[in-house]
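Listed below are the structures to be examined.
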Structure P
């Protein structure tokens, strides 16, 4: 199902992407705040963090940095076999609204996981250069653990559907 998409440009953005993206990185916001407060934080924050897309619990997507520009979302990261050739420059990022709490469960609703899979499918079809989909935890060198408790099994099933893979 297509989910609504809003556009709220982030103030902190890099320049033009130096190469086609090779990696999609999934994050959680680490906040239990309202959707608007989470979007506002990523629009303008003192750390200069930005993201290509943020996805609310109901599946609504907010695009904040266009695909052809760099968003600052991976910080201290190394992208394994692809090397450390500017992790922000070689990646597209999704923030999934979720507290990421290890003590108070914050489930990812089906609509949110489906919208995430749909956005990833859009990027995979647009950018054949993409070689990897990873959690931030998979590339971070400073102990990040996001997206915590993400239902990867459901995500992969939904992504297959959005890509038109059956069987």
Structure Q
């Protein structure tokens, strides 16, 4: 039985999992919001929150600890200079997970993970907007097809009239 075993394995070896989570946290720091599977988002959340706690401490030791985990200097710099000061008044709960539904290809549950106090991000175009973009093209194509059809009928009528005259 797996009682008291809280580490989410994600189907990876320990080193691969550690690298994956570090890269996900770095992407979250740089992009402010990432789209991933729900299981990965839930695994990323504790690590991201620990990194913000280190950023709030602001000491050299905390910076080196964060660098040892994340392994990207620019992400650590952004964490300590931008994200940690925004979260200074908050006692935990720095991230939010928003469920998006199932992925088309394999029906895996997909979610956004983002900073709670992040500035409003530009929304990704939804499927409805794509459908709206495609719809005028379909209407245009239908109109063109109708024009061609009426033109063919006119040509057939003209050809029939020529045959009658001959």
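Bear in mind that the values in this text are calculations on the coordinates, not laboratory data. Bear in mind the structure is a predicted one, so any value in this text is a computation, not a measurement. Cβ atoms are built from the backbone, for glycine too; each structure is taken alone.
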Ranking P, Q by distance in nm of label points 7 Å out along Cα→Cβ at positions 21 and 69, the structure that comes out highest: P
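Suppose helix-only ellipticity at 222 nm (-39500 (n - 2.57) for each DSSP H run of 4 or more, over all residues; to 500) works out to -7000; of P, Q, which structure was it derived from?
On the way: P: -7000; Q: -19500.
Going through each structure in turn, the value belongs to P.
When you work out Rg/Rh (Cα atoms, Kirkwood Rh) for each of the structures P, Q, which one comes out largest? List each step's numbers first, then the result.
Numbers: P: 0.93; Q: 1.39.
Across P, Q, Rg/Rh (Cα atoms, Kirkwood Rh) peaks for Q.
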When distance in nm of label points 7 Å out along Cα→Cβ at positions 117 and 157 is calculated for each of the structures P, Q, which structure yields the highest value? Q
Match the computed value 0.45 of FRET efficiency 1/(1 + (r/R0)^6) of positions 13 and 93 (r between Cβ atoms, R0 = 30 Å, to 0.05) to one of the structures P, Q, and report its label. Q
Comparing FRET efficiency 1/(1 + (r/R0)^6) of positions 109 and 141 (r between Cβ atoms, R0 = 30 Å, to 0.05) across P, Q, which is largest? P
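Given a value of 22 for relative contact order in percent (Cα under 8 Å, 6 or more apart), point me to the structure among P, Q it was derived from.
Numbers: P: 31; Q: 22.
Considering all the candidates, the number was obtained from Q.
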